Structures are given as C-alpha cells and as structure tokens.
Structure P
Amino acid sequence: MAQHVTAVEYDDSWKRMFKTERELIRSIMGSTCIASYHIGSTSVPGLSAKPVIDILVAARSLEEADGCREAFENAGYEWMGEFGIPGRRYLRKGGDERTHQIHIFRCDDWKQIDRHLAFRDYLRTHKDEGKQYSRLKKELAERFPYDIEGYCDGKDGFVRELERKALSVYDGTWDRLYASARLIQGHRQISPMVEAGSVAAALIAESGRIFTGVCIDTACSLGMCAERSAIAQMISAGENRIRKLVVVMEDGSLALPCGACQEMMMQLDGEGSAELLTDLDERSSTAIESLVGKWWGRSR
C-alpha cells in the first residue's frame, strides 16, 4: 500500500515526540551526533502538517553515522542511504503511516543544514505565509491521499520560493558556533591532576573569525574555563571584541559563563553587548550585560 498523505492541525505533542526521539538518536550515535534539530512542518507552531516528525542530525562524519545503521534498524528505522540527496543519510519509520524521518548530514555541510533551518525559522516568524502553506498542504492532501509524489510536486514551487526568501535573511551563526564547540569537546585525562575538554566554548569575534576553547580542570585553582580558553585564543590572534558566544556542557546542553568569565567579558569592552546563546532550538539569547546588572567598571 502507498504512503498515506494527510495534513492535520498543529499538535503540541509533536514537540514532546521530537525530544523523545532526540534522546534515542543521542543514545545510538553518542559523540557522532554533533547537533540535532526538529525541522519540517511539525516544528512550526500553528502550522498544519503531515504528522511526521522530521529530524535533522549534524554528524561528526558520515562514516561514523554509517556505523550506527544496525542500531537504528534495531530501533525500527529503515536505513535508506542517500535516497536522492548526495551527502545525506535518510532514515524513516512507521511504514505507510509514517511517524518519523531522520536526515543526517555531515556537520560542516552548511548548504543542506542552512536550507532546512532557514525554512523552519522563516515559517516560525512569517505567519501569513505559514497560513498559505497550511492551506496548500490541506488541498494537496485531499487531492493526493495516496500519491506522495503528486503531493510533493504540487507544493514544490511554493516551497522553493519560500526557501529562497528564507535563505536571503537567515543567519546560521549560532549553529556554526555550537558545532565548533561540540567538535573540540571530549574528556581528556592530561595527568593524574589535570583533565580537560568536558566543557567547550566557541565565540565569534568582531571580524567574523571563530575561536574555540575547552575547560582545563586541575587539582587546585590553576584551571581555566572553556570560555576563557576561547577568549585567550581570540586575544592571541589580535582581536578583543566578542559578538556571540556559546558554552556547551558535556551532554550537549547550553550553559552561561561563570561569574569570573562574565567579569572578564565585561572588562574586555566595558559594554556587555556580547550575546550568549540560551536555547539553540528557539534561537534565544541574552546579552552579557543582563547577567551582571549594574557593573562596577562603568563608574571609573
């Protein structure tokens, strides 16, 4: 039987379904999974969609991802290889009533990663075009209930135009910073008294260059936070102004700089304008100034 095509009203449970599946993906791929994102129509609140959870995975390498094939198949996924898109690994489960799809790309394949994330973010912020897209999908689902090719062909022109608009305004800096931090992350035992790498940071300087660093933990107070390691790299390269900074914990979650690092960042420019990522999925951030309140250095 052919895949059943349907378009239903937005369901808030799709968020929970994504988070559940993301944990499964992380358990299978481990450090091979640099980042994972909820994409497609089910990731856009208020948008009608085929009830399929689409997930984009940025992998350390496709060769490492290929090594996870058996584990994914044991979890109920079909491993479809590139399936028409070079540089992709496509997985699906649910049969004719599909429930999940995974699209794995190498973590530096920004052409593909940006394309998916730009489209999602554009629909999240352009509600009128989202409503047009919802109407189109409902009409096509009624016309082609068991013809996925007819359904996709019917929305192809609309999707291409939205994608063009989305890419023209998209800024993928946060994704590049997050991936840069994750790529250098990993616990290292340096000596019986020194270990490093469990926390990583990446920043983008005023010039647009990215600098990274990992934490160095010692048996006494001689260590260094990841963000200060990244700042040291920036200063060594002759720069001193931070535009954006990301701090990533060992489990992939985000953190804010400690008090000492906040103070150092304030002393670098005296303004506290550097942005800190607080939620990668929602693209939310905060300025360092908002964390330090009335900074003592401004009275000098």
Structure Q
Amino acid sequence: MDKRELIQKINRLKKEKNAIVLAHTYQNLEIDEVADFSGDSLYLSRQAASTDADIIVFAGVYFMAETAKILSPDKTVLLPNLSAGCAMADKINTEQLRAFKNQYPDIPVVCYVNSTAAVKAESDICCTSANAVNVVKSLKAKEVLFVPDQHLGAYVESQLEGVNVITYPGYCPVHHAITVEDIENKKALYPQAKVMVHPECPAEVAKKADFVGSTTAIIKAVKQCEAKEFIIVTEKGVVERLERDCPEKKFVLINEKAICDTMKLLRLEDILFSLENNTYAIDVDKETAAKALKSIDRMIAINA
C-alpha cells in the first residue's frame, strides 16, 4: 500500500469512528500528514480533551497516552505501539518517589509531565519544560523536590534566586548525552548559527545557548528570529519540522545520536492498524487518575 492510499484510509476511518490523531514533535514527519494536532505532549492532551472525538490515537509514547486518558476519561485512547516508552519516565516509579520524599519530608514535589500517571499521582504539582520555572516560583517555597529530570530541575534552580531545587537523578538519555564539545564542534563549522537548547540538556550545555526552551518555544523562537542558521540542540524531529516550515533557513542537528528511538517506532501503517483494530487501548485506574489530575489541574490553575 503506497503512502497516499494509507493517508486516505486513515482519514476515512477517522471520520467513520469520530477519531483524531495526535502527533508529538519527535514523531516521524509522515505522521503529521494525518495528525489533527501536533506539538508538545501536554498541549496535545489538552487539545484532544477540548474536542468531541470518541477516539484519540496518540502518536507518542506511553506516558503521553496516559495523560490523554486522564484528561479525557470518557474517550478511548489508543497507543499504536505498546513498545513506545520513555526512558526518562522509566527512571522513577511510585516506590522510588516515596523513598525520595521520605528523605526530604514536608517539601513539595514538582513532577515533570514526562512521567507515569502513578508518579504524577504521588506529586503535588506537574510542570512542563515550558512552564517549570513559573510552576516552582508559584509554590513560594525555599526548597522543592523535582522529578524525574535532574537537568530540567537544575535549569529551574538557575533561573530562580533563593530556591533550592533538589532533583531526582533521572534524565532523558538523548539530551543527557549532548556535550559542550558537540556545541563547540558545530559552532566551528557554523560560527554565525544561533544555538537553541532544550532544558533537558546538562547545565553546561544550556550555558552555551543563545536560547533555552521547550520544543514548541524553540520552534517559535526560530520562526521569529532574523538569523538564517541555527544549531538545534534537541531531538531530530524538531529539525525536520523546521526544515519543512522554514526552507529559507539552515538547521543543524547537534549530533547524529539525537534521536528518540521509541518515538520513531510509529509509521502510518501502525496508525491505520490501530484505527482498524482499536489497538492498543490505554487505561488508568480511577484513583490514580483522580490524583494525577489534581497535580495537572494545579499547574493549569496558575496559568503557567
């Protein structure tokens, strides 16, 4: 079956089943061709919740589909490939979080959305890479626990005076592996390029940036910037979308290993199979979902 036929079949099934497709920015570019929404994970879940769709097909990873289910409990949420997990989310579970909290009692827990529903449920408030600084600031606490990303937590601390951010030792392997040497090597080749860094990168990498922000913030900043060359210090999917949207500009991926393998598992064939067979339905038990929703709602309430 060729690509055109695949797209036609997917779009027909979407109409028949009142379904929508969500595509995370790190997905293979072809998924955007059938997506109703594309972008960061929480944005996608919130957009899906605002629709009257009966079925959500989440082209992303497991924790994202869980979040979509939490925000849309009456909708069917499908994850086309159950092997699409997140190494960062897997670095902490409920027991590990409770042990971490026991080490530092009576300190509020800020949980990055790149985590399981169970971890969200055990936290006080969620955050995204875009609003993490504002979320921590809103707590007006001298100390906070931050899970699971040590680098995002360190970045938040660097942006706030008088706040001790105690981070859990988790990280995204893709961003964790990026080094200052990578930036220096690319700057030697492209000395005029602006360096655009995701805050999941180590602190020493972020310090070399012209701009630090979420994937959506990076894309927006690039489109608004008059510069013509950019070194993109995050996952390859961001480069692919910028090349598509801004063909007049030059984009350089920080290194060839900046690829999230689990994000790249999905193909158009998987989306079609998922819609045809209702695979694989994601569920979150009611108690966990209710607690996780409180953490998400607290974040939303501060308009961060």
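When you work out mean count of other Cβ atoms within 10 Å over residues 111-118 for each of the structures P, Q, which one comes out largest?
When mean count of other Cβ atoms within 10 Å over residues 111-118 is computed for each of P, Q, structure Q gives the biggest number.
Computing relative contact order in percent (Cα under 8 Å, 6 or more apart) for each of P, Q, which one ends up highest?
Q
Between P, Q, which one scores greatest on percent of Cα pairs over 37 Å apart?
With respect to percent of Cα pairs over 37 Å apart, the highest-scoring structure among P, Q is P.
Just so you know, all these numbers are worked out from the coordinates, no wet-lab data involved. Computed from a predicted structure; not experimentally measured. Cβ atoms are built from the backbone, for glycine too; each structure is taken alone.
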